[in-house]
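What follows is calculated from the coordinates using simple rules that are stated; it is not laboratory data. None of these values were measured; they are calculated from a predicted model. Cβ atoms are built from the backbone, for glycine too; each structure is taken alone.
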Structure P
Amino acid sequence: MLKIRLKRIGRKKKACYRIIAIDSQKKRDGKAIEEIGFYNPLSKRNKLDIIKIEKRIKEGAQITEIIKYIMKENYRQKGE
């Protein structure tokens, strides 16, 4: 099954994440099928490619709870 989830990058105590599409059986930091966005929890900045995410969801990909939260925050920031 395909999942849209986070891949940890950055250094110790200063993590940032890439939002990726990956097979659910792979490791957290395994090779991604596609990189869809970026999320930095320290600065609350994120960059999402909504079109690619929606395309993957239509193909049957599952989204993790964190990604749902990030997408909701992204929509809220654009509404301001």
Structure Q
Amino acid sequence: MDNLTRLQNIVGEQLGIEPFLVKPEADFGKELGADSLDQVELVMAFEEEFELDIEDSIAGQIATVQDALNYIEGNWSS
């Protein structure tokens, strides 16, 4: 399973939506309906699934599914 599919599954489960609706360009808050608590829980789920630590300062900048994917795959530039 690729990283995008893993992210789609996590977001779908956390937000109660179908994973196929989770597109890379989707904004967690604006398009997927995640509130601030949901976004914190998503970051924690990403950390657990991908075995990494996302600093708070960076977590606050992750707005879209693509942002999360870029960070996970080491392509993050703040």
A value of 18, 53, 26, 3 was derived for P(r) over Cα pairs in 10 Å bins from 0, in percent; which structure in P, Q was it taken from? P
Comparing distance in nm of label points 7 Å out along Cα→Cβ at positions 1 and 57 across structures P, Q, which is largest? Q
helix-only ellipticity at 222 nm (-39500 (n - 2.57) for each DSSP H run of 4 or more, over all residues; to 500) was computed and gave -15000; which structure, P, Q, did it come from? Q
Quick one: distance in nm of label points 7 Å out along Cα→Cβ at positions 25 and 65 came out at 2.6 when computed from one of P, Q, so which one is it? P
When mean projected area of the Cα convex hull in nm², for residues 9-48 alone is calculated for structures P, Q, the one with the largest value is P
Out of P, Q, which structure matches 18.6 when mean count of other Cβ atoms within 10 Å over residues 17-24 is calculated? P
